[in-house]
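The following blocks contain the structures, represented as structure tokens.
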Structure P
Amino acid sequence: MEENTGKPNIILISGISGSGKSSALKILEDKDFFCVDNMPMLLLPKFFELGLSARLKNILFVIDIREKRFLSELENYIKFLKRQSGFFKFIFFDARDDVVIRRYSETRRKHPLSGSDITASVKRERMLLKNAKAAADAVIDTSGIKVHELESILSSHLEGLIFPVSFSVKIISFGFKYGLPMEADTVFDARFLPNPFFIESLRNFTGADTEVANYMLSFEESKEFINRIADFLAFSVPLYKRENKSYFTAGVGCTGGVHRSVFVVEELKKKLAGINGEYGISYFHRDIQKR
């Protein structure tokens, strides 16, 4: 894509109700797009007149059958947005009638054209949006794709736009006596390891101290436990990223969150040093002060 002239990148999305426009909005919102859903066309010039776009690099407009003027003034609508943008693309979302009808049945939402006959409403909407579909730069049919697959498909149609890296990993040590970390996707239990708390000379140290680390590393099960967790994370983290997750959190717990779990997390920090930067891995000891 050619470098723009300081104007924002503008994406326009329209399409059949129930075809995935809202899912696309959420995806692009997570990519730092400023998203405007179904703003009346009369307010569009005012949006740019007020200079609201001056601080925005990426803008998404979602428009559908609810905005009646869009149908009659589509061509002018597109021309106006192109003049305001450095990069513009109009993407139309579609899906087979049976898929749309099933989605409405599952969510029990009301079709924007209302009426008791959902099948008739879908067919009528398709007819009304015929010209919009023909004018689109790209058509995405979501009939056979899952929500988690939509991001890569959408990105392929926006090749040239630079999206920020949004995936991050956090590894937390914690004490089971204080409860599980609510944000954890995966939890490892270190309570089977020898407990430094019962060694008087180690009790006042933490798992981040060399004295505790040397004691724990004297046991083969400690080293094997750390290696197995590191191997699991090195294997699974890239796959979580591939599935378009925004973040992944792993917890390592022991009884109080001071010795064993802290030690394991500190060792994982060393083991995973090669991928720390690549996946934005951060480490946090939640309960280390609670003794």
Structure Q
Amino acid sequence: MRKKRGRAIDGWLVIDKPGGMTSTDVVNKVRRRFDAQKAGHGGTLDPLATGVLPLAFGAATKTVPYVMDGTKLYRFTLAIGEARDTDDADGAVVATSDVRPTNAQFEAALPAFRGDIMQVPPVYSAIKVAGERAYDMAREGRAPELPPRPARVDRFELIERPSPEIAVFEVESGKGVYMRSLARDLAIACGTVGHVAALRRLRVGPFMVAQAITLDNLLTEEDSQPASPDLLLPVATALADIPALALTSAEASDLSHGRAISLVQLMGRIPAAANPDGGVLRAMAGSRVLGLCRLEDGLLKPDRLL
């Protein structure tokens, strides 16, 4: 059996992604810097975008889906008057408009984009259509018709208006919401066209921009030796937003061996925030995170053990 290259290290690192790079580029550079066997990221950012890109190493990769399900916070700049084929500044101009909505017009349009909405993704996106990526089809001149998809937007606010051509918004959203689509559709709803000129992600689940380190700082350190794993946050950091359930040693042993526990046995301990129909809980054995469990059919079932 061939030995894996690199070090077996576990944990999270929050990178402040620079513009002009893909998320995969960042993962590859950082994995080499740590000489890590296994690394991934907790949610793609477009090349144009900057901000919070959580990187998972080793056992932390098991918790990536839970991070991607967490709340995201974005700030984007809407450039008003030009539509682009990519819905951001990297694309070609496909339409123009002389209409410059007032702040009041934006405020009046915003409520329709909050809550549970249906959203048409950008044609330049990684969505698969009959086995092909939409962006590959678009680049070849075969831009697909993408159907609307459900999206959840918890907050969408106008926060700054530097000029008639520029408006800055903040958005808190769930998984899979495209800021480029929000920008495009809001402009259209206000009788004009527009695109994302700048995009910054400020939060992904429990990871905040204040925790992030720049790629330059990481890569320009003395790198004759791999970066220290002491820079990494614990694997369980990713689960901080998930309600915690304290278990006895016997219950922890049962879950560790794949056995479900009756919820009757846990009465009075189940957090009020937990959804009794499929909700996820963070199972705690003392101060140690055992893993994630799901509430189903009157049972606590192991879902992903760390």
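Of the structures labelled P, Q, one was used to calculate distance in nm of label points 7 Å out along Cα→Cβ at positions 10 and 218, giving 2.0. Name it. Mind dumping the intermediate values first?
Numbers: P: 7.1; Q: 2.0.
Comparing all candidates, it corresponds to Q.
With helix-only ellipticity at 222 nm (-39500 (n - 2.57) for each DSSP H run of 4 or more, over all residues; to 500) coming out at -11500, pick the structure among P, Q it was computed from. For helix-only ellipticity at 222 nm (-39500 (n - 2.57) for each DSSP H run of 4 or more, over all residues; to 500), the value -11500 is produced by structure P.
Consider the structures P, Q: one of them gives 1.15 for Rg/Rh (Cα atoms, Kirkwood Rh) as calculated from the coordinates. Say which. Don't skip to the end; give the middle numbers.
On the way: P: 1.15; Q: 1.02.
The structure behind it is P.
Look at distance in nm of label points 7 Å out along Cα→Cβ at positions 42 and 170 for each of P, Q: the largest one is in P.
Where does the value 9, 29, 29, 24, 9, 0 come from, among P, Q, when P(r) over Cα pairs in 10 Å bins from 0, in percent, for residues 114-241 alone is the thing being computed?
Working: P: 8, 22, 22, 13, 14, 10, 8, 3; Q: 9, 29, 29, 24, 9, 0.
It traces back to Q.
FYI, it's all coordinate maths here, none of it is from the lab. On a predicted model such as this, the values are computed, not experimentally measured, just so you know. Cβ atoms are built from the backbone, for glycine too; each structure is taken alone.
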